[in-house]
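The structures come next, written out as structure tokens.
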Structure 1
């Protein structure tokens, strides 16, 4: 269809946002959220709900999120669905890429428009591009480095943006945990949200758990509290002797961003000492990857990663299949798992490792996000499994 000069139905919109890929490709769109520019790795997320939880997940630090679902922002935002624990840290994703403009919210829990929320958190957004085509590009060529830029004037230093995208080293070898971990120890007692009741409080804990914060999510802490845990959250660099001095019934290894091999330089020795102590240990996402490193396995960068709330995973210990929430760009290389570390879960999309258990020890981990924020609740049983291991050890 041809645009006519005097046809008001075809206005000449000047682009106010750009996505500049490292190979020099430039995608034009319309800006939203904060103005400025940010560099990161472009990934795509297939979830149809939970964009606020996704954008505040610390595991997305260093990444620009492309949502494949076109209607993002339609339920607004609120103060209850934020996943970031350390509010002074980097807020998670560096940028967001949408198909259509944000609509006015239509939900009784909404307190703020997504555009205003993005501005307040300093997150740069872009709409008006073909996110299906961008997703197809990622599936074909992998997750590209890129710069997202937003200027209301529509004026950009295109040469400078291309150079920045080209020279950014990427996530391999990058330790991003210092950007998101808590600066000091704190305790947590908030339990999961209930309809018309909000969040409860754990006032009769059965277990004392220490959670190592590599970028932990709020709903993980809530579910730990929900199975009877008093949780003490400690910074990522806390020594093993300080952790064990708290006399934990269990130790939790949290999710987080970046390359596990880089974070593992200081985290792996701590995890090894925790394992040697015989303390029940449960890891999720980055915590899972670093547990793998701690027992002698290796991790690898994935081609397109797993990001979404509809990923089928098979529990090889029971034969059951669960639909899970995932967010990772690195994975444990299952071919490098040593004797004594058994693979317990696999992805039914690509066969990649999604869980391990140490033979004869109360230690296990999963690659996905059983806290389901957002996502299905099929994997909530893992928190009860952790509680059962702690209960068995206390009785012994």
Structure 2
């Protein structure tokens, strides 16, 4: 990372005072929009693997230092979530511990290397809870929570600090803490997949500042996992100690959780926004009503966005004179320079909103490019995550124009 984010804590409160109220509100909205995207991304992940390290600064620097690997699996059509962690746990006042633990939300299984035993206990068992505490050293609980950022959304001061390179990836830095600047939880969210790469709990100021940090890297969502990948084989020389009430055995036909959809459902009113385009003119959902509208969410950091300029110009030309309006919404930009240069170099013929991150949360957009087609009443006629092809987007525009 170019600079350690925990060093920002002493500056956050001062920055809040210096900013105008509107600017502070915009920073807060940008931060909440990012966390909303990350919530959607976490809920839509079926398989997730990553390497992890939890460590501390200040007086605990050489006392807390745990590392290992984590994998998570949420099978489609089931309510069960499988979790497994392997690694080394280092805690104050205790020798290093080799960790191998897995659970499915009901039963915890782990290797007790001291007694050479493969243990199995219900989640509420005291020994099982101790293993889950150790697992939590490598896996932030927010990654499994139903509402992972509820605490952060209610923070006195929540801000999008900016972009930083964290573990080799460009990440958005979101800070949620107190206005006094004496404590914050700081997230580093990858711009590529919208998943966390770092979580930091920081407390205190000056020489008393202490941070607990969990780094996550080699994050993958394309690994094909199954329940079998979460079984612990009985090692040679180990015995099995399994005490599980029959009634908590996971059912074979578990009720599936409600699906989480990206994008605003077709037929729903498009979320309201009011922004300035690159020429300073107002662009809003209300002002676009009465016309069929194409909203192009893109970012110059994403190759898939940059390669669609010719296609979008062709679609614009195909519907020129028919009353269809196109708007480009630039997202995940450091400043306005890059999207404006992209727009100018390709002679794009429709308005550009150079910084539109505030729209992403309510529009539920997490990938770039993405496209909305709105009908004349301002309702969503179609949503595409990723490039759908010129023909598919053209058909959606024509269908919306008929309504």
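What the table below lists for this structure:
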| item | result |
| --- | --- |
| Comparison of 1, 2 by distance in nm of label points 7 Å out along Cα→Cβ at positions 159 and 191 - largest value held by | 1 |
| Which entry (1, 2) yields the derived value 0.8 for distance in nm of label points 7 Å out along Cα→Cβ at positions 167 and 215 | 2 |
| For 145 (volume of the Cα convex hull per residue in Å³, calculated) the corresponding structure among 1, 2 | 1 |
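A short reminder: the numbers here are calculations on the coordinates, not readings from a lab. Please read these numbers as outputs of a predicted model, since none were measured by experiment. Cβ atoms are built from the backbone, for glycine too; each structure is taken alone.
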